[in-house]
Structure I
Amino acid sequence: MTKLIYMEHMNMFSYESIIEDIKTIDGKTVIVLDETIFYPQGGGQPYDTGIIKNGNVVFRVEEVRYINEQVHHIGTYEAGTLSIGEKVELLVDQEKRILHTRLHSIGHLVDMALKELLIDWTPGKGYHFPNGPYVEYAGSLDGLDKEKLLKDIENKCNEIISRNIETRLVFENDALQNGKPRRIVYYSDFSIPCGGTHVENLGDIGPISIRKVKQEKENIRISY
């Protein structure tokens, strides 16, 4: 089982680890570490990229997946090769991670804004990729002024951001969720079980815009 350092230290971009396994899957090189700061794709949040290195040996991490309680760092060598048992340095692409973290945090910020606006929709899936992030809810827009609603949500989100609320993490003893430590993320008294990365303070998100609020069959999609 790979220890998921990013679960507790969400803004750590470099770390040292030990290689536990190196294998080839579907023609691609896969490195398994004892511990990792690389985020594997999941929960609507894209995977990290970066490098694993030891001296002049460099492995480019192009994809990260969580499979059978192991984090698979998938990529290609840029120089040399690594071996099982070696101590290596992990370097996550910081700019990309920060963007993904902000986009993911906004998804939960929208949840929080709807709650404060007393809009009783049931949260569904989230898509926190840079090419068009959104969150979906079970509900209906019937009888609502969509333009006013969009502005109300946007204004509430930015008002909450201005409060500079610190993010707090609570781990539920040894409980697991999909093989990962079960963790509750708190923004003040708003909480949600979540294994993704989050900003340390909601003020770190910066001003946001709600791009669209529309009905998608039985769901409402809020794009930001």
Structure II
Amino acid sequence: MSADLAARLGHNFTDPSHLKLALIHASAAGARSNERLEFLGDRVLGLVVAGELILRFPGAVEGELAIRLNALVRKETCAKIGEAIGLIPHLVLAPGERMRTGAARISLVGNACEAVIAALYLDGGMDAASRFILKEWAAEFDASVNVATDIKSELQQWAQAREDLGRALPVYTVIDSSGPAHAPHFIVEAAVEGAGAARGEGASKREAERNAAAALLATLKGSK
């Protein structure tokens, strides 16, 4: 096990075999691979990220949280983190695998990053895994603030790309507004003709529209 990689991960491994296994790619003939750890690491990452999103965005509805979560745990993001911590030189690979590019490299590095998260979890529990994730994903969490701003545009792009729906534009309707002037509450429905509708709530009409768009977009993408 590389001492400099362990230091980069911020964890002193009690059982170095966890990290050693996390670095063995399936292409390494005759060796146990990190595939089982990838499976576990993906779940640990999702749980930590979901918990952090709940804390950071107390007003976000489920649809918006789901979109943020998908952006943060997708393979491309894991690969970006894996590259940043310098995983490639430490991986045990078959000849030629190290030179992979494009989608193959993203998959290779992203999977290894998930396996490393599992190694941290197995050796140091959720605390060790969480420390690593929250530190290395810090910039990604900050960038996810922009996701909500783009959600209405993303829904519009989705709708306009659908020829079968006549490229209909999303329509936003205020269903209810209540509360005093200093603390209003809005319920807005977002609808795309022929595709469906969803509602969102917020302290402003704009926030409610974003939450409605997020809820509808999550439903539409889930039904593809």
Structure III
Amino acid sequence: MTWDQAWETLFRSRDWGRYPPEELIRFVARHYYSSPDRTVVPILEVGCGTGANLWYVARERFQAFGIDGSPTAVEKARARMLEERLSASLTVGDILQLDRHYPPSHFSAIVDIACVQHNRKEDIVQILRQVRSALKPGGRVFSMMVAAETYGDGLGRRVEPGTFLDIPEGPYHGVGLTHFSTLEEVQQFFSEFRDVKIEYSIRTLENQSKIIKHWIVEGVRT
């Protein structure tokens, strides 16, 4: 299992954001807002957490699916959907074993908002293969992954190149293992998809002294 128990502790003790990132909204709007019937467009989020992104997907009347290793996170996501009278299919499970929970070639889109990055490189490759299998032919993957040289890269205990545990400070403190990807690694991770587009977003912290950079990746299943 790839999921780190540290996340269960975090979800029990911390409130998280309630709204999706702008990058996800742009992706969904660009590719799926024109769908004649949104209710037949299934979108899965891997590592759905407490449901901020699925809240948006469900509000826009798409079929919302989410999977997370944390029972607490999934419980909170279900409570929010119930509170706002929205519908989503939520599962507690390991994203490295999507085939145990979903049929192949099922989803129009699968999204990852800074979840897959919390794995070793070899597991990231396997997760994205599972994602590819779960997508319909022509289905799209969307991923936000923390980039190398972001605040936290090089801190804590080195597990492998670019991957660290016990990061002592910054936004990746206390979240278990984190991999900070180079552009070359991202290109390799998504090499089994076609029409891959890689952009990035960047912001600063602490009076511009620290950088937070994310790769913004899209790809299509052949």
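Every read-out reported here was derived from the displayed coordinates using simple, explicitly stated rules and does not represent laboratory data. Quick caveat, the model's predicted, so the values are computed rather than measured. Cβ atoms are built from the backbone, for glycine too; each structure is taken alone.
Between structures I, II, III, where is FRET efficiency 1/(1 + (r/R0)^6) of positions 94 and 214 (r between Cβ atoms, R0 = 41 Å, to 0.05) highest?
The structure with the largest value is III.
Looking just at mean count of other Cβ atoms within 10 Å over residues 54-61, which of the labels I, II, III belongs to the structure with the highest value?
Evaluating mean count of other Cβ atoms within 10 Å over residues 54-61 on every structure, the highest lands on III.
Here Kirkwood radius over Cα pairs in Å, for residues 46-101 alone was calculated and came to 12.0; which of the structures I, II, III was it taken from?
I
Assign the value -19000, calculated as helix-only ellipticity at 222 nm (-39500 (n - 2.57) for each DSSP H run of 4 or more, over all residues; to 500), to the correct structure from I, II, III.
II
Using the calculated result 28, 13, 12 for semi-axes √(5λ) of the Cα gyration tensor in Å, for residues 86-181 alone, pick out the matching structure from I, II, III.
Going label by label, the one that fits is III.
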